[in-house]
Structure formats: C-alpha cells, structure tokens
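> These are the structures, in structure tokens.
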Structure P
C-alpha cells in the first residue's frame, strides 16, 4: 500500500511548516500570556487578539478549512491527504484553530455539510467556515454512562411546528466560548422505539435560545482550556423550529457515527504531531542534562525510551494513514475497526511518549506547561469520542465475527 504523499500534499506541508515556524511557535508564549492577562482581569473566556490576527494570516495564506474531504466548501482534500497536515497542526495544542480546523467545529461543520438543510447551511455552516463564529457539540450527559450513546436521556419532543428540548449535558466542547453561537444537540425523540439505535435524533440549537444555560466550565486535569474549554449546560423547555432537525427523527445515532469517524481520526492525527514534539523536547533535554557524570541521553534507559517512542509514533502514524485510506476508499462504516484501532492506539501512545518526556526533564518536566497541557489533552482523549474500553470491545467483536460459523440458508 503506497502512502507516499502527493506533490499537492508535500507543497501544503511545506507551506504549513513555514507558517508554524514563522507565526505559531514564536507566538506560543504570547498566546498563553494573553489568556493569563484576561484571567487576571476577570475574564479568561475573552478571545485573544493574537488568535484572531493569526487566523487572518492563515486565511490570507490559503491555509484555511483544510478538512472537509471532497467538498467544494473546503480544500477538497481526502482524509489521507489531510492526515499529515493535521499532524503538523497538532504540534501546538492551540494551533488548529488558527487554520479553522479545530474541534468541535470541524465535526460540526462536517455534520452540517452532510446532513443539514440548505437553510441551516446558510445560517450556520457558512459563518463557521468563515471563522466568524464557533460551535458546540452537546451529546455527553452527567447522569448516565454516555459511552453507550443509547443511554442518553435528554428529550426532543415535537410540539406543532417546533421541537421542545430538555436535558443536561456536560463536556460540551466550546460551550463557554463567547464566540459559540450554535449547538448540535443529541436527544431522544422516540424513547420507546424497540430499536435502541433509532430512539435518538440530532437538532440544531442557537446558543441564544431561551432556556439554554451554561452552568459551569469543566477543567481537564486543572486546565480550563480558556477561551474555549468544556462546559456543563442545562436545556430547559428550549424551543426551536421543527426544520432544525437533522436528517429526520430517529437518525441521531446514524449521524453520530458519521460525525465521530472523522472527528476521531482528526484527534489521532493531531496526537501524532503532539507526540513528535514531545519526543523532540525529550531528545534535546536529554542531550543537555547531565546525571552521574554523563548526559542522560547516554543512559541506557533513556536510549530505550527514545527508541520505543520512535517506534510507537511511527506505528500509530501508519495505523492512522491506513484508516484514512480506508475511509476514503470504502467508507467510514467499513473502516469502523480501523478507526476504533487508532482511537485506542494514538492516545495511549501519546500519553506514554509525553510521560517519558516529562521524566527526561526531571522536576522541570512537571512545570513544563507544554508537556503538562499535552499530557492532559492526550489523557482526555482516552475518554472523548468513546473510551478505550468501548473501542476495544468493538474491535474484539469485529475480529471474532470472522471466525463465527455462518448460518446456512434454507
């Protein structure tokens, strides 16, 4: 199987790397400093000026909306072509937003592109693609184990020309962001349907609709991830037009699978870039730090960890490229096992590599903001978009299915 990057992708890689070198890495401290200044002034959720300045530069450079495979609204790249570009963006935890390629907006834009009416696309997809607003995906609930999406209890009930929405969501990415203007909400329209996968629906909810209340922000291992972050949101008798339903009643689970496939692979692509940068920091630090009379780079345990990190990163990259290739050629449903495999492999790999990088820095590793934030993000992705256990179960069942005796036709 040939995963060699096309001339088009190589050119985009070169341009993207140049942009990162010129605009992203030199502004990391400025970006974090502006957030801290906003926090001291009492509003950590205020959008940063540097982010908006860099967005304008990225758009002017033609490095904008690189996702949306085979869509005229995006760059028209396949998943396989997008993978190495997403990896580059992942080298800085915040840089994907600069290129309008960050979660949950990418997943929400893909959802609107695939499943929304033309009216909803005009109202919400166009400003999202322009980077004028941000969005939120409201699926996970505090009262149930949302790793099984059929457990979702929130209700979406038809009342004439409207739907009435009630429920409590949490880990709703972007809910606290003042730029967030729209939610995609998942709830049950038909809780008594004997088919548990046809009970749920998805619906578009404008952020300013009466009854939508952001209760609090949820930190990830101490990081609030302002000005974006995650929130707990209450929906009380929220009324929206019936035309805001996506694809139709009972299609929510189907949409979720279509949305989460690309979302999962994007996370994994970015994690590879994050792990690469952690390994880079580990190597540089281990060459400088002396213990027991020689640089720790010459200590066998460090050499083994560097070698193992290199192996693990490359393994994960090939798994991601293979999953992306299958998504492009046979579709997300057929590629379900490969997508599940990378969703387990990539976060676990990144956690381990970042942990070794922290260890190589000694006490300084605990205070290194990049490594600490990178670890928190990687660790959260062992839960986000489905926990390891769910994906492992799916992989195991798909593998066993190959060996079960087939039923004879009569």
Structure Q
C-alpha cells in the first residue's frame, strides 16, 4: 500500500491560507495577547483587548472558512485525513494563540470529539454546538494529585450512583483550560466500580457544567513558576457534587474506551504543533546567528554553530516524517496498529523541539530566557508536553512491548 505523507491538492490552498494568516497576523497578535494578562487586576479575567484580539482573528479565519479542521473523520467540516490535518497543526503550532484562531485548540478538540462520538442529543445541543462555534471553552479532568495517573487504572476520584444522580467526591489537578473564564464544561474520568470489576472497566467518563455546585478551585498549578493565565491548569476539589445519570458517556465502565478514542488523535496534534514550535525556534536562531556579532564575526561563524543549526534542521525533518507516518497509520482505521507509532512520536517530537528551542536560547544568550523572546515560554510548553498525554517512560514501554511481541 502506498504511503502518501505530502500535501494533497485538496489541502494545498487551505494550508497556504492558514500559513499566511499565522505568519502575517496571529504570531504578532499572540505577543500582545499575553502582554495583556492581569491588566484587569484578575489574571483569570480577559481584558477587552484580549477578547478583541481573539474575536477579530477568529472572524478573519471564519471569513475564509478556516474553521474546525480537526473534524478529520466527521461528516461536518472539511473531512480531512489525519495526515492532512497534521500539516495544518504544524502551522498553527507556531504560537499559543494559533490553534484557538481556527477553533482547533486543546483540550477543546479532544472534548468535542468525545461529545460528537459518545454524547447524546442533549450533550450535543448544550455543549458541542457552542464549542463548535467557539462560544465557550472546555477542560478535560483526568489527572489526580495523589496517584500515578500515568497508569489511569490508579485513578480514585469517586462517583457513586444514588437514585437518578451520580455523586462526585475527590480532586483533579492539571485541569488545563479550567482557569479560562470561557470554560463552561468539563469532561471527567471517575471511578464507578470496585476491585471486583476488571481493571479497565472500573472507570467511567462524564460531561458536566463547570459551575455545578460543590466544585472548588483550590489553586492554579504553575509551570516553572508561571500560571499560564488566562488558560490555566487548575487544581479542583469536588465535594458531594451531584450530576444527573444522563451525564454518563457511552456507559458505566467504558471510561477507557472514551479516553483512548480521545487521546490518539490528540497526541498527533500535540506532536505536530511541537514541530511548528521547533520551526519557529530555528527561524529565530538563524536570524539571530546572522545579525548578532561577537568577537568581530556573526554568531553563525563562531564555535560549532553551523553544526548546531544543521543538526536542528535534520532533527525537525526526521520528527516530522515520523509524525506524518503515525498520522497515516491512524488513517488506516486500526487504532491498535497506530498506537506504537503514536507512542514513538510522543517521545520524539517534544524532545526534539526542546533541543532546538534550547539551542535557540543559547544563541540569544540572556535575552533567550527573558520575556523579550517567546523561547522561554516555548521551552516550558515543550517540557510539559513530555508529561501530557503520558510520560516518555510509558510510551517507550509501549514501543518496546510491541517490538518484543514479535519474538515471544
């Protein structure tokens, strides 16, 4: 079977438009957006200017029909393949605001996929419809503070059925996006059965309103000391929170079925955005190396900088091809066959991007770790990605198991 990883004729004009909008407007607007954080006196409340930036850019995207590309296997939207979407994700990944402009942000895309695949008519009307229009945002609540959440069978957040309601008790943290004032809905994994049930049938997935009584924001988690406002990664506490039985997705004990359907495509999206981050870092590095002079010579001609720049380009190209192959494997319709490829890119892409960003920081010197370049924030994002959607060690374990299975 032939493997086409290139830009299709269908995708080409779309990719050109996305790239143009990103390079000419979104990247500059991203800088201003983040400079506005906290100007209202509340870091979790967006300023009028921030709303204006987002609304203006989204309107421009929608005018060109550049919207909801992530709907790769849906009757809605463009119906792009995962490979086609991957090329777009790379371009949107050049800055934090990029995916939001095209309504392709995490965790919203994954949550919308969950609602489209597993939600009932009421879920789709109440939550999916406004998410598709970017009228609201969402959060995905899985990780817990007191257990090793990389093995999700450890999750202890409790959901007990009482009559026609489930009662939630427990804590969730690293709830990305829950700090955003536009976040109105949560997708949440909870334990609904005891040890008597099979390990992967003890948990269920629910959808609930973010303002349900009994939910308390304990604190905002920080990444290298920064709170990532106004998006945020919140530590939430649930005290006898009651939700109707209809909040259950797919069925009791089916939480892992829902989560794996959500995480596979999302990991590819994250990794392709990491490629975009690396491309941006390399561009900054090259421009700096040619314009900054030290010891009478451009930085490019000092030390081993030629080799560093070359190695960064080689690393980006290798990682991109592996990401695109994982996307192609996903398009073949067998998630189990695609899984080890997704695990490979989940290790490779953020580590490659970290190396490129780190070399760019080094080229900038002290400026590279300051607020005068985006590099420090990019580094924090990529270092976090080595945990998000499963840490490196877990993904390496999956790759090794697959490799060894052929010899057992």
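Coordinate-derived values only; no laboratory data. Bear in mind that the values here come from a model prediction, so they are computed numbers and not experimental data. Cβ atoms are built from the backbone, for glycine too; each structure is taken alone.
> Using distance in nm of label points 7 Å out along Cα→Cβ at positions 66 and 322 for the comparison, can you identify which of P, Q gives the largest number?
Sorting by distance in nm of label points 7 Å out along Cα→Cβ at positions 66 and 322 in descending order puts Q first.
> Something else: Please compute distance in nm of label points 7 Å out along Cα→Cβ at positions 10 and 250 for structures P, Q and give me the label with the greatest value.
That would be structure P.
> Among P, Q, considering only mean count of other Cβ atoms within 10 Å over residues 162-169, which has the greatest calculated value?
Largest calculated value belongs to P.
> Name the one structure among P, Q that distance in nm of label points 7 Å out along Cα→Cβ at positions 218 and 306 of 4.0 was derived from.
Attributed to the structure labelled P.
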